[in-house]
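Every number in this text was worked out from the coordinates using simple rules, so none of it is lab data. The shown structure was predicted, so the numbers you read here are calculated from the model rather than taken from an experiment. Cβ atoms are built from the backbone, for glycine too; each structure is taken alone.
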Structure 1
Amino acid sequence: MWHNFTTMPDAKSLTRIYFPGEIPVRGECMLPPDQAHHVARVLRLAVGEAVTLFDGEGAEYSAVIVSIAKPGVTLNVGERRAVDRESPLQVVLAQAISSGERMDYTVQKAVELGVARIQPLGSGRSAVRLDSSRAEKRVAHWRAIAIAACEQCGRNRVPQVLPVLSFSAWLGRGTEHDGVRVMLSPHAQVNLRDLPRPSAMVTLLAGPEGGFSLEEQRDAETAGFTPVRLGPRVLRTETAAVAALAAMQTLWGDL
């Protein structure tokens, strides 16, 4: 039996599910195991309930749950809609890795605030030291957080969370920092509002719990990064980048 999608409520208000892969327009699909478990065991949705699928590439799809069984959760998919909720301000967040939930919080809120890409950095004062195996696992974890944040906030494009790089290796990739380059520093004399409205991508560089070393700050300035401060108070690492992104979106974006 085909379901009528014309009377569905606004898809933005429905449960949103990221579907990695091709979504069949007006066809049937089965959710991957992780998404199926979330729908059936965590959200406890039922047959007949409407959801929204999105592919991470800019489109979303109306869908209805038609089966919840041992093999998985099956959906009937309705129309495809190209819905753009991306910010006109393109920001790359280069965030020095902080510990545990602090980094998780930064990734989650950065995605909600419209960041285009996240580059985790290992820096001299980072409280966390990751070997290659642990780094891959953490990046996979942060990518899952980014997807969940998109499900919650309505974005249909999932920002990239790039592999971890050392501060020096990342800074050496000069072409990646084209556009406006901003480094958060509580000792800076310039505020965000003092900067001209950017006409290109902004790269926002944020330090770890102990801040960047003097050498790292000098290297960043040599590479063209302007130190800016966020008012008279020193913010924690998990707050600083989020506050900066909110301010940027207010000054130059869509808040």
Structure 2
Amino acid sequence: MLKLVNVSKKYSGATNFAVHGLDLEVRHGEIFGFLGPNGAGKTTTIKMIVGLLQQDQGTITVNGFDTRRNPIEAKRSIGFVPDNPNLYEKLTGIEYLNFVADAYGVSVQERQKRIAHYLAMFGLEGAVGDLIQSFSHGMQQKLALTGALLHDPELFILDEPMVGLDPKSAHLFKELMRDHADKGRTVFFSTHVLEVAERLCDRVGIIHNGRLIACGTLQELRESRKAQDSTLERLFLELTAEEEETSE
């Protein structure tokens, strides 16, 4: 579903690579958690996958489409929600959702059904006719999530998706992510909330200083560390601390 081969990115004027030699494969039907400290390269990687940045080297394939050779086809397979969605504030909520549905070619009948479903889930029915500029951050996050799901994407990508969601919406959204993967789709998300990643993800990858330092199921990570009772949080802290020591 998603494959990165030897992907690297260095920003202009930077000394070090933001992402360096990244190899990663994410499968159909799984929830994959992408973890790392601040500045590790998570958001840069996500921006390259969705086409907001172009890698300096390496290949990225989404649903069989090379993001450089077939960028439109790759993007049609993706639903993306950034950590801070910038929506069209002068549109109403429903105007925005119809705009997104038009862009992805979602039929009127299908969009109406999906819009009604997600608005009810997130409690936005009463606000969807208002201008987006009147929405709170949490409401904008819910609207962005709804828009990203309207075309039922093969690959659902989220950068810190729980930020701004109230506990009920966060719970419903986690169930939605699981349902999306159970339908054979793929969910790829970054998060700092390791407890959520531990409960929700089928596999996780840990990136640090632009390099992937661990990848696998929680059990595989435990076995690699010979620490059968370790939590994901403890494993994460140990792995990133060791990486810091070796890079000094």
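Odds and ends about this structure:
- Structure from which 7, 29, 29, 19, 12, 4, 0 was derived, P(r) over Cα pairs in 10 Å bins from 0, in percent, options 1, 2: 1
- Here helix-only ellipticity at 222 nm (-39500 (n - 2.57) for each DSSP H run of 4 or more, over all residues; to 500) was derived from just one of the structures 1, 2, and that gives -12500; the source is 2.
- Structures 1, 2 were compared on distance in nm of label points 7 Å out along Cα→Cβ at positions 59 and 147, and the highest value belongs to 2.
- Structure (1, 2) behind the derived value 22.4 of mean count of other Cβ atoms within 10 Å over residues 115-122: 1
- Computed over structures 1, 2, FRET efficiency 1/(1 + (r/R0)^6) of positions 43 and 195 (r between Cβ atoms, R0 = 25 Å, to 0.05) reaches its largest value in 2.
- Source structure (of 1, 2) for distance in nm of label points 7 Å out along Cα→Cβ at positions 83 and 219, computed value 3.2: 2
- Source structure (of 1, 2) for relative contact order in percent (Cα under 8 Å, 6 or more apart), computed value 27: 2
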